[in-house]
Structure 1
Amino acid sequence: MTKKKVAAIRDFIESAEKSVKNAKKLLGELLQEENIDLSSSVELDTGGLNKYDSGDAKIIEWVFTGEEMLGVDDNKYPIPVNYSSKSKLVQGDKMKLTIEGSGKMLYKQILPIERETKVGLLTKDKWKYQVVADGVTYNVLTAAVTHFKADIWDSITILIPKGKSATFGAIETVIPKA
């Protein structure tokens with residue numbers, strides 16, 4: 001009896017995965033036909049940010065994109081993934097990067113965006129980890145998945161910008177299995 005239940009559950013999961021794959025394919029085709037680019041739907045506010053020198057240090061203020069930093073100069077700069085994962089940076093957080101004369105880089109959050117918490121399931125699409133919460137798929141950093149020792153299908157709480165569209169979520173915690 002247990003083997004039949006396990007087989008049925010496996011079949012349900014495979015069916016659901018095929019349905020999601022087909023839905024993503026159809027959505028991609030529709031977006032292409034209608035010339036809609038969802039990646040540009042996330043608007044990151046660089047207003048009020050500055051770039052300046054302080055002694056022998058260079059200071060760049062930026063906004064976190066979910067993977068990197070978008071500077072006031074509209075250039076993208078890398079940020080250590082372990083820092084953004086452990087600090088639970090959220091898309092839209094405003095930060096400051098100080099590059100000292102010696103080359104040492106110091107990161108500091110200067111204005112966190114207002115956050116909301118969502119609960120979803122951790123999935124993986126090819127090489128990207130994602131959390132599906134309330135019917136929306138959010139990318140999450142691999143470093144965060146590793147840091148929290150999360151596994152596919154774990155229930156995860158993520159932080160996203162409150163009331164704004166987002167493509168990335170910051171993992172807050174893994175919900176223990178019952």
Structure 2
Amino acid sequence: MVIAVVMGVSGSGKTTVAAMLAGALHCQFLEGDDLHPPSNVKKMRGGTPLTDADRLPWLRKIAAEIDDWRSHGESGVVTCSALKRSYRDILIGDRRDMTLVYLRGSRELIQQRMAARHEHFMPVALLDSQFATLEEPGPDEHPVVVDIGGRPAEIVARIMRQLDDRAVRP
């Protein structure tokens with residue numbers, strides 16, 4: 001069983017990479033953003049950054065989905081920005097059977113990607129707040145860290161190699 005939380009700022013490619021990773025692992029995929037309450041989406045669409053209080057119910061909902069997978073012995077990949085350590089503590093905490101995958105990229109590259117996408121609720125204007133909030137995972141979190149330069153298939157291949165190196169595969 002493998003459960004991976006794919007994290008990073010908006011525009012880092014979480015959805016694309018996580019969906020492909022779930023396909024490569026032959027497991028479930030969950031887009032964490034789909035669990036945001038409408039009030040959060042409305043705030044973000046309007047260019048207002050979310051507060052910790054806004055995020056808490058959303059993070060707990062994602063954690064509940066993860067616990068459901070775990071209770072059924074199912075593998076899965078979920079996306080979540082998980083920008084702060086405190087957020088990751090809610091999602092992962094003492095769940096040692098999980099893997100954190102951090103998609104790391106420069107502000108410039110991510111801004112270019114965000115400007116090119118359409119139909120997403122997160123405006124480019126909120127990118128600065130994302131980077132200001134970001135607390136990169138520390139070594140004690142044992143993250144799989146991948147640079148987002150390159151095509152999604154290349155990024156997934158790098159993640160899979162790191163998972164293989166850790167023997168964290170179903």
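Since every read-out is calculated from the coordinates, none of them should be taken as a lab result. Predicted, not measured: the structure shown is a model, and the values here were computed from it. Cβ atoms are built from the backbone, for glycine too; each structure is taken alone.
Identify which of structures 1, 2 gives the largest calculated value of FRET efficiency 1/(1 + (r/R0)^6) of positions 126 and 158 (r between Cβ atoms, R0 = 30 Å, to 0.05). Intermediate values should be presented prior to the final figure.
Values: 1: 0.90; 2: 0.65.
Largest calculated value belongs to 1.
When FRET efficiency 1/(1 + (r/R0)^6) of positions 30 and 142 (r between Cβ atoms, R0 = 25 Å, to 0.05) is calculated for each of the structures 1, 2, which structure yields the highest value? Walk me through the numbers before you get to the answer.
On the way: 1: 0.30; 2: 0.70.
For this comparison of FRET efficiency 1/(1 + (r/R0)^6) of positions 30 and 142 (r between Cβ atoms, R0 = 25 Å, to 0.05), the top structure is 2.
One of 1, 2 was used to compute Rg and Dmax of the Cα atoms in Å, for residues 86-133 alone, and the result was 15.5, 44. Which label is that?
Details: 1: 15.5, 44; 2: 14.1, 38.
Derived from the structure labelled 1.
For relative contact order in percent (Cα under 8 Å, 6 or more apart), which of 1, 2 scores largest? Before the final figure, lay out each step's value.
Numbers: 1: 17; 2: 38.
If we compare relative contact order in percent (Cα under 8 Å, 6 or more apart) over 1, 2, the biggest value is for 2.
Which structure, out of 1, 2, was helix-only ellipticity at 222 nm (-39500 (n - 2.57) for each DSSP H run of 4 or more, over all residues; to 500) derived from, given a value of -14000? List each step's numbers first, then the result.
Details: 1: -8000; 2: -14000.
Value -14000 for helix-only ellipticity at 222 nm (-39500 (n - 2.57) for each DSSP H run of 4 or more, over all residues; to 500) corresponds to 2 out of 1, 2.
Supply the structure label, taken from 1, 2, corresponding to log10 I(q)/I(0) by the Debye sum over Cα atoms at q = 0.20 Å⁻¹ with the calculated value -1.35.
Numbers: 1: -1.35; 2: -1.48.
Corresponding structure: 1.
Using mean count of other Cβ atoms within 10 Å over residues 62-69, single out the structure from 1, 2 with the greatest value.
1
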